[in-house]
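Below you'll find the structures, each written out as C-alpha cells.
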Structure P
Amino acid sequence: MFLTKENKIQTYRNKGNWKTVFLYVSFLLFYSFSIAQCPTVTNLSQSFCDVQSPTIASLQATNNGGGVAWFATDTSTTPLASGLGLVNGEDYFADSSGGNCGTRVRVVVTIYSAPTGLPFQGPCVDSPELATISTLVLVGNNIRWYNVPTGGTALDPSTVLIPNTLYYASQTNPDTGCETSRFTVFVTFGVVPVPTGPPLQIFCQDNSNPPTVANLIASGNNNWYLTSTSGIPLPLDTILVDGQTYYATTVDPPCQSSERFEVLVSIQTQNNAGTNGTVSFCEDQLLSSGPINLFDSLGGSPFNTGVWSGPIFLTNNHQGTLDVSSLTLSGSPYIFTYTVSSSTECPPASATVTVTINPIPNAGSNGSITLCETSASVDLFTLLGNNPETGGSWSPP
C-alpha cells in the first residue's frame, strides 16, 4: 500500500513525531519551490541566421527564478559557456543554474546559411531580354538576389542580367525572417534564338538518294526532333517522311533554344515523261490518215501534265494531236518533245516521239524474157524497168 504525502503527515502526527513532520513538510516545500524555479522553454526548435553568429546566450528560455543554464546532454554536469557558438543541427538542454531540475528540456538548433548551388551560371535564353534574375538557380528558402555582397536593395526577379557580372544571393529563415550571408555567382549567358526558315519544305523523291534530315533548312546550327517535346535529336541521315512535321532548335553548346521551329515536309514524286516512241507513215498515206495523238506513242506511264514542243504546232494539250496531212517527205523525220515539270522540286523529265515519212516503194516496171532449157542463169532484177529499188523480195522465191 502506497501512502500519499497527506497520509504520511497524518501517520507522523499519530505517532507524535512532530519533528519528522516538520522536516518532511520542509522538504516538500523546498522541492516544490525548486521545481517552480526551473526555466520554461516554449520553442523546442530554435533557428538563427549565420550572420547573427548565434551563441549559447542566443537560446531562448524563460527564467522562473532559478536561473537558466544550458547543457550539452541531459545528464552532463558542466553548463556550457554563454559565448560558445551554436552548431547547426545540434541539440541543447535547458536547466536551472543549479542543474537540479531533474528532467531537462531539449532544444534543437537550426542555423540557416547562404543558399547553395553553382558558383558559375550561364542561363540559355532565346533573346537577351529573357536572361533575368529568375533564370538563376540556387537551393534555399525565399532567395533574394543583390548586385552587392552586403547591404543594398534586393533585385526584382525580372531584372535583366548583365553578362560577366557577379551577383549575390541570400536565403531567408522561414521562422524568424532573418537573412543569411550571401552566395556569390558569376553570371554569363548564351543567346540561342529560335531558328527560322521555310515552314513548308518540299523535296523530290529519289529512291537512289532519298532526302534526309540533313537536307532540312533552318537558320543557325540545329538539332532536329520528331516532336515538339522529344529529347533525343534525330540522326542527320534519318530519311524524311512525306507529310511528317519536324522541329528544329538552335544549338550553341552548351546552350540550346527552348522554343522549336516547326517544319512540314512534302516529298514530290519524280516527274515522268514516259519513254521515247516512234511513228512512221508511207508518203501515200499522209492525205488519207487522220490526226494522231503523240501521247499514245510514248512508252511507260507518263504524267498527263506535260507540254509538247516541236517543228509543228500540236493541239489538245498533253495529248499532242498532230495533223498528219501537213507533213512532207522532205521534212522527215519530225521530232516532237514531251516535257513534264509539274513536280517543281524535281528536275523536268522529257521523252520524244519521232515521226518518219517513208517514200512510196518502187519495184520498177514489168519485164520479160524467153529462155531455152539450156540457157544460162539470168538476174531477173536487170530485166525490170523504171529504176526499181533494191532490197525487195521475189515471189516465188
Structure Q
Amino acid sequence: MSDDALLPYPLPLGPLSEPPQEYSELRDRCPVTRVRLPSGSTALMVTGYDEVEAAMSDRRLSRAALREPGAVRTVAGEDFSDNPYNLLNMEGPDHSRLRRLISPAFTPRKAELWRARIEEIAHELIDRLEAGPRPADLHHDFAAVLPVWVICEMVGAPVEDRAKLQEWTDRLVSITAHTPEERLSAREESAAYVAGLIARHRENPGNDLLSTLISARDDADRLNEREMVWLGINLLVAGHDTTVSAISRSLFQLLRHPDQWRLLAEKPDLVPAATEELLRYAPPSEIGFMRIATEDVELAGIHIAKGEGVIPVMHAAGRDVRRVADPETLDLTRTDTAHLAFGHGHHYCPGAGVARVELQTAFGVLAQRLPSLRLAVPAEEVEWLGGLLTLRPRSMPVVW
C-alpha cells in the first residue's frame, strides 16, 4: 500500500462509540497493517486476537525503546511515552523491581478486601443520584467518581482532590486533545502534587499504599525519590482512568441493549460473567500502546524491521471471530468470552483485580438499586470525547 493510501491512526470510531468499522475487515484480511500516525510517521497496527497477544508477549517489541533518538512517535512533541519513570514505559530489571513493590497491594485477595468499601461508595453515589435532579448524569456523577474515589483511598490522596486528578489525567493521556505543552505541564503539576503528598505521609504515615512505598524507599532503599513520585502518579492516573471509561462504556452499551440490562437486574449471579463480556464488547479504549522493534521480528507472516513501531490494539481483539462466536452481539450469558482489555505479558495491568471488583460492583449495585434505569436521550445523541487514550462520553443523561 502506498503511503498516500494508509489509514490514519487512530481510526475514527463507528456509530454509538462502536469500534472502528475497519477493524473487522482488517482482522480477516490483514491483522497487521501499516497506518499513518498523527506525527506523520508510520507504524504497524495489530488487530487480530492471536497477533495482539503475540505482540504483547514479545520482549523484542519494547516500550522503553520509544525514548531512543529518532524513534517513531505517535504525536509530535512530548507525550507520556517520553517519561522514563512511567511504569508502562519501562522494561527489564527496573520494570520488574517496581512491579514487585506494588503488586502485593493488588492481588485478587487484597482486591476482595476492598469490595465492601467499594459497595459503600457505590451506594452513596446512587443515594446522591436519587436525591438529585433528573435526568441525572450517570457518567459525571457515578462512573467518573467511583474509581477515583477508590484509588484516592487506596493510595492515600484526599478524595476532594479528585477533580484536579481527573483534569491532569485528561492531559497526561491525551493524543490529540491537548498540546505538547499542556501534556508537559500536567506532568510537572501532578509530580509536584504527589511530591507534596509524600512529604505529608512521611510526617504522618498511614495504612495506605503511598506510606508503604515511602517505607520501601526510606528503610530498604528499593526505589529512588523520582521513582516513588512516578509510581504515585501511575497509581493515581492508571488506577482510575481506564476504569472510569470501562464503566461508562459498559453502562452505555447495557442501556442501549435494555434486554441485557433487564437480565442483569433479574439475575445478579450473572455479574462476574457479564463484567468479562462487557470488557470484551465495550473496552475502555480503541487505542493501542506502541512498541518499537529492537530487532527484526516476524508477526503473522509480516516482516517488521528493527526500529519500526508496532501498535497492538488489545481492545480490537475482543471481536475476533476466531475467538468469539457472533462477536458483534452483546450476550451476558455467553461462555466463550475472550478479551485482552487488561493487556498481556509483562505489561499486564497490575491493578486488574481491583478494577474487576470496581466494575462488578458498579454494574451489580446499579442493577439492584435502579433496575428501571434507561437513557434519557436517544443513544445517538450521547457525545463521545476523542483524542484521548481512553474513551468516555461528555455526559450520559439517564432516568428511572
Structure R
Amino acid sequence: MRFAERVFALQGESAFDVLSKVQRMERDGRDVVSFAIGEPDFDTPEHIKAAGIRAIEENHTHYTPSAGILPFREAIARYVERTRGIDVSPDEVVVTPGAKPILFCGILCCVNPGDEVLTPSPGFPTYESVIRYAGGVPVPLPFVEEKNFSFDTETFRRLVTPKTRMVLLNFPHNPTGGVASREDLEAVAAIAREKDLWVLSDEIYREMAYEGDVPSIASLPGMKERTIILDGFSKTYAMTGWRLGFAVLPRELAAHVTKLVTNSVSCTAAFVQMAGIAALEGPQDAVRSMVAEYRARRDLLCDALATFPGVVCQKPRGAFYAYANVTEACRRLGVSDSRAFQEKLLEEAGVAVLSRNCFGSRNVGEDQEYVRFCYATSRERIAEGLRRIREFLEK
C-alpha cells in the first residue's frame, strides 16, 4: 500500500497506550488507580446539558456558518474581553469541534516547510506532531524545574533564529502545571515584535489557576495582532465529549482558518454551540467548585509526594497535573528512566502515571526523570494511589 509521506510525520499519544494497558488490566480483574489521562472526572454542569437538549428539541441540528453562529462568537468575544482585557470582534473568532483543529489550522496557515516553531518541552505531544505534519521544524523550548516550570528567557532568545516563524506557548502548562510570569511573556513579546513572529497561545487550562490570574500574551502591547489564542470547553466546563473549541486571532487570519474549517469539517454542531453560550453566560458556580476541588486534590497529592523517598514535587500553579521529579526514586529502584519507573509502578503497584517520554523529545542535556500525575480523580482514589506508591517505594 502506498501512502503520502506526510502521514508518517504524525504521532499518536502515548497516554492512550497507557490507557489501553490500564483497561486491559482491569478486564483481567486488576484494580488500577489511574493518574494517567487528562480528563475531568466531573459531569458537564446541568444548565449546559439542558441548553444542549433544548437546542436539539428546537431543531438547532442543521449546518451553521463555518466560523460559528454569530451569537456564540459574540459570547466568546465578550468572554475573552472579560478574561484577557482585550477588545475582540466576533469576526476575530473561529469556532471548531474541539480545540485541536486550532492547532492544525493555525500552524497550517502560518508555518511554511522548513520554518522553525519553538514549542514547550516537555509539552503536549500533538504540538510536535502537527508542526512536522505541516513541514515545520519543532525546536524544543525547555520548561525547567528551576523556573517553576516556565522557561529561561535567555535560552529562549538563543533559540530564535532567522528561520523561526512561530512560538507556541501553553499556560497553565501540560504536563507540569507551570505558569509564566508577565516578565517571561514580555520577553517573548519583545522578540516576536522585533522578528515578526506569530505566537500560538494555548490557554485551554486558563480557568484552572490556583495562584492568581494567568496572563495572556495577547494582552501585551502589539501582541493581539500576532497572537492566536486557543481555548475551549473540554477542561473548564467538563465538556470533553462535546468537542467544542475556539480561536481568537487577527481578522485576516481568521478568514484563512475559516476556509480550512469549511474544507475539513464544514462546521461545529449547532446544538453544541448553543450549549457553549449557556456555558459562558450562565452561572459559573460549577466551575468554581471544580477548581476548588482540584486545588484540594493538588494539596493532598503534592503534600504526600513531597514526603516520599526519592521524589521531589513542586505544587503546580494551574491545570490538574503534578510533575514529579523521580530521578532519585529511579536510582533507588534500580530502573533506568522514568518510562521504566512508569511500567514498574503499573505492573507491581497497580498505579498508572505518564513518564517524561510521553511529552515530546528530551532537551539537550536533560538528565532528570519525571512522571506526570493527573489528579482529576476522587480524593479517595488519590489516597489509595498514594498508599500504593509509598509501599512501592519503601519495599
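What follows is calculated from the coordinates using simple rules that are stated; it is not laboratory data. Just so you know, these numbers come straight off a predicted model, no measurement behind them. Cβ atoms are built from the backbone, for glycine too; each structure is taken alone.
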Ranked by distance in nm of label points 7 Å out along Cα→Cβ at positions 72 and 224, the structure on top of P, Q, R with the greatest value is P
Given 385 as the derived value for volume of the Cα convex hull per residue in Å³, which of the supplied structures P, Q, R does it correspond to? P
Highest-scoring label, criterion being Rg/Rh (Cα atoms, Kirkwood Rh), for residues 240-327 alone, among P, Q, R: P
For P(r) over Cα pairs in 10 Å bins from 0, in percent, for residues 304-375 alone, the calculated result is 15, 31, 19, 11, 8, 7, 6, 2, so let me know which of P, Q, R that is. P
